[in-house]
Each structure stands twice: as structure tokens, then as C-alpha cells.
Structure P
Amino acid sequence: MEQFAVKRGLEKKMGGNAGLAKLAAQYFNDLQVDADGVFTGTYGIMTHISGEFGADGKLALDVQQLKGSDLSAFLSADGGREEAMESRKRYSSFLDEATGYTPKQRGDKAKEEAKKFSKAKSAIKMAHKTMEMSTSLDAATVEKAHAMIAELESMIESGTAPSEGKVKKLNDLL
């Protein structure tokens, strides 16, 4: 399952998952939509593609593609290579419209989010090290730091990028 940042206001403008499924119908075949608005479909080398807007406002997609001998057979069939290229093109165009971002912008957003996770993990390590080495921290500060660390760790585990503010508060506390 991959998650992609969505341009602010686009999900609402599209009409949520119903609008996303309508958009997917333009790009994929055999489209089915469940009661929650999650769509599933296929196209070319993509044997299964499903997606929805998550509660966090991101586009969540699950894509399964042909592999190994099945892919080789598909590509060697008459028009197989062209169909494979069309599959990738449709997937990319769908992402462009569903997220409101170009491929470069999607990559930049992913790097930005990865950087937030990295900074949070680094701040947690530094906080533990500081508490371990410091002799001047009072019990209340240590307790507050542990609570902040627990909050950051739960955000990381759930896949939510911690804000810079939360990380800065931990760094400033110690």
C-alpha cells in the first residue's frame, strides 16, 4: 500500500471517494466500488489496483502487477509492450489528477515527509541520551519528556509524520 500527499482542497473538490472512483473509471477497467467508496480495477500489467482517500487526507493505493513468467508472456504477446507502456502512462496520469501534483512534486512531498520522520527519530534518540547523561534534570521534566517521546513514537508507528513543532518542543525541553 502506497500513500500519496493530496493537494489541499482537492479531495473535497473531487467529491471524496466517489469522485476518486469516477476518476479511476476513466483510467482503469473492470472498476468496482464498495460501500465505503474504495475502488478496485485492472488495466494491462496491473492485475489489481485499489484506492481511496484515507482519513488522513492522503491517497492510499494498492497496486499488484504481473511478475516473472506472466510478465514475460504479456510483454512478448502481440502489442504487449505497448499495453505495458500504456498501463504505466495511465497510472501516472491518474496519480497526477488524483493528487493534484506532478511526479516531481509527489517525490518532493515524499522526501519532505521522510525528513520529518528522520528528524523525529533523531530527536527521540537525543532526548534519551540527554536524560541518560544529565544529572541536573528534575523528575517532572524527565516525565514530561517521556510523555512527549511516547506521543512521537505512536505517531511514527501509525505512519503520521510528526510536526516540526512537536519535535522542537522535545528538543527545547531538554
Structure Q
Amino acid sequence: MLPVVEAFVKAIDLMGDLRREKYTADYALLGGLALSAWVRPRTTRDVDLAVMLAPEKTWEEVAAFLTSRLRKRIVVKRGSARTNIKEKISFRFGQIEVDLIGTSGFPLAEEALRAAPTARVFSKRVKVVTPEYLILLKLLPLSPQDALDIRELDQAADRRKLRALARKHFLSDRLAEVLAGR
């Protein structure tokens, strides 16, 4: 099995454990692997998941669970003004990074998670963020790779829905610039 596929399968199994143990309420795939569910697959070195914690649970409790399960120290990372991420946990499966991105205090990510349909990805059934929300989430950090991904995802997106969501989240100007190639 390819390293990214193996890491993805392990990460989804681990997310199932977190949900069964009532640490998380919901999660959805985003990032490069989610993009591959909607358009031409591309190489990625990480598995990104939007995660909604269960009521009364904290990221520190999730980190403690992961530390005991993975037998390695897991740390909660706080805040990133560049992306609106308030809480995130990152860990490695082999050579692949797994990022659990909190939806609390990040309305766009929470909305994307709630709207995500379920799809089969590498033999696992998992919620996958829609092209419209992936585009908006990629507008926040907007690396050169994100700009390329956005132009590719635009072909799979419902443009009317995308424009409405961009207006709602005050991203219309940024979206127009990226789609125009600027």
C-alpha cells in the first residue's frame, strides 16, 4: 500500500476510534485528498481533517487520547491568523503528516463540515468537504499550490453556490482575483 493511502486508512480508523470514545462529534476530509475526490488526483504528503469536538471535550483530552494510542507525544497547536485555525493537532504516520483542524471558532470550517457529503476514498467511507467549501478554505492561506487547486476545483464547483458562499464569508474579491489568475 502507498504511504499516503496507508496513512489515510490509519487516520480514518483513528477518527472512528475518537468518535466511538465520544471525543469527536464529526469530521470531514479536506485539503489535497479531498481535492482528489472531486478533480484529478494530485500528490499530497498530508491528510487534513476538519474536526468538531464532542460537547464537553477539549483538544487537550483528544491529544491525551492520541498520545496513549500512538505512543508518541501529541501537542495542540493554537491559532493561525493566516488561516483562521484556532486549534490544530498534527502527528505523523510514517512519512505522512495528519492534521486535525478544529472547527470551533472557525465558522467556515464548521459550515463546510456540516455540508460535507459522504464518499468512498481509498476503500473508506468518509465525509468530504465540497468543492465550493474547499475553494473558500484554500483562499485563506492561499499558497501558490492553493491557487492552482482553486482553479482546478472551479471546474467541479457549482459556481452560483460558490459565489453566494464567497459573499457570505467576505471572500468574493479574493476569489475573483485567484480565478482571474492574479
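What the table below lists for this structure:
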| item | result |
| --- | --- |
| For 23.9 (mean count of other Cβ atoms within 10 Å over residues 29-36, calculated) the corresponding structure among P, Q | Q |
| Structures P, Q, by mean count of other Cβ atoms within 10 Å over residues 125-132: label with the highest value | Q |
| Origin of the value -13500, where helix-only ellipticity at 222 nm (-39500 (n - 2.57) for each DSSP H run of 4 or more, over all residues; to 500) was derived from one of P, Q | Q |
| Identity of the structure behind -0.37, -0.54, -0.97 (criterion: log10 I(q)/I(0) by the Debye sum over Cα atoms at q = 0.10, 0.12, 0.16 Å⁻¹, calculated), options P, Q | Q |
| Highest-scoring label, criterion being distance in nm of label points 7 Å out along Cα→Cβ at positions 13 and 133, among P, Q | P |
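Read-outs: derived from the displayed coordinates by stated rules, not from any lab. It should be emphasised that the depicted structure is a prediction, and the values quoted were computed from it without experimental measurement. Cβ atoms are built from the backbone, for glycine too; each structure is taken alone.
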